[in-house]
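Once you scroll down, you'll see the structures, which are given as structure tokens.
Please treat every number below as a calculation from the coordinates, not as lab data. As the structure is a prediction and not an experimental result, all values here were calculated from the model. Cβ atoms are built from the backbone, for glycine too; each structure is taken alone.
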Structure 1
Amino acid sequence: MNTAEKAMRWIGLTGGIASGKSSVSELLKELGFPVIDADEIAKKVVAKGNPGLRLVTSHFGADMLNSQGELDRRKLGQVVFGQAEKLRELEMLLHPLVKMEVMKLKTELLKKGCTLAFYDVPLLFEKQMEADFDGILLVTASLETQKKRMRERDGLNDLEIHHRLKAQMLMIEKQKRATWILPNEGSPQELREALIKILPQIQSPSAKP
């Protein structure tokens, strides 16, 4: 981390699947904090006409495309989730493209004089990215809440839910590694109040979690 980067606190935002991390991301944006979204960047690099899409189809086949020539994310998910080697192959293809885009956006924030920014990344701990950040905010939810949200939000069946949960570290292990923990079992208003309460700790380099 160079001298310029030290002027900006770089906070990792993560959580288990369907824990409500995206809700926290939106709340942070509403409160005026920049949030870089790893999932959005990943979607961007595989958008139609972008190099990531060509890499995916070259490696996994043209049947990964839908009738509009765009990536069929559900079909790709069925190929890689539950197949550790396939998932690693996909990550090796796309990670360099995602990393380049993140660095570009981070540099833009630094040039604007931003002092605090968040990087929303689902598999932060699984990819051993802890050292990249000044602190990590973990959004948590119970296993039953996660499963319920995946069924209702994503329309996933039990097998798909099992594969997605298996691909992630257990929540209790993530809690051991996080700097701040933000439970999300209640209402949106309760989540907002809990986030506002914890923000002073995140903003201050000297504050203790």
Structure 2
Amino acid sequence: MTDHFLRVFSLFSSIQGESTSQGRPCFFVRLAGCPLSCSYCDTLDARESPGRPMGVEQALSAAEDSGLRLVEVTGGEPLAQPATVLLLSSLADAGFDVLLETSGAFPVRDLDPKVRVVLDLKTPGSGMFERMHIDNYDSLVPGRHELKIVVTSREDFDWGLRFVRDRGIEGRVETLFSPAAGLVQPADLASWMLDASCRGRLQLQIHRVIWPSSQEQR
């Protein structure tokens, strides 16, 4: 693929199920492929798919045709594809509110500042912490970045909380703690956050509440 072509898994409109934009109607550009293999991955089809080739202009036109103003570029891992950077800038320049959901394994410092980056922090329970681009977490900007931490256990929660506190992230940028499906109960995570006087947010995937039998977000 060149810098102007993407490998796309799916394009669809849905309700934004995560992030601080949760609940808003959103157009999703889900890209194919991911070099990581997280223990709790819920987009295996996208991760393993070769996708279909699509030009950046085609993806931009699809977003415009959706009639929605919020667009999320997700995956897979979007930043594994060079053309994603151009897509993000093109969407922002066209006046969209743009979200990028990324694993944290690729640098985000030089992305278009108009893009809101939802940056994962991979806990030990994910099996992927060693793949993180650690400099990302020392250059987070309030209002531009938010941090998502999926926890698979109490140990993961304690580890993630220490991480954000040691780096001065807690209370500076939005920090979203999310229970790994089938591994942590939301009520347990809520109790841990309360016991620790955590300043982050509890995040549940509301698209799975709306459409519980669907693997996609609609």
Output the label of whichever structure in 1, 2 has the greatest value of distance in nm of label points 7 Å out along Cα→Cβ at positions 17 and 161.
2
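State the single structure among 1, 2 that was used to calculate helix-only ellipticity at 222 nm (-39500 (n - 2.57) for each DSSP H run of 4 or more, over all residues; to 500), giving -7000. Numbers along the way, then the final one.
On the way: 1: -15000; 2: -7000.
The structure behind it is 2.
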Comparing structures 1, 2 by Rg/Rh (Cα atoms, Kirkwood Rh), which one has the largest value?
1
If relative contact order in percent (Cα under 8 Å, 6 or more apart) is calculated from each of 1, 2, which structure is the one that comes out at 18?
2
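Ranked by FRET efficiency 1/(1 + (r/R0)^6) of positions 49 and 201 (r between Cβ atoms, R0 = 35 Å, to 0.05), which of 1, 2 sits at the highest value? Could the numbers behind the result be given before it?
Working: 1: 0.25; 2: 0.65.
Between 1, 2, the highest calculated value is found for 2.
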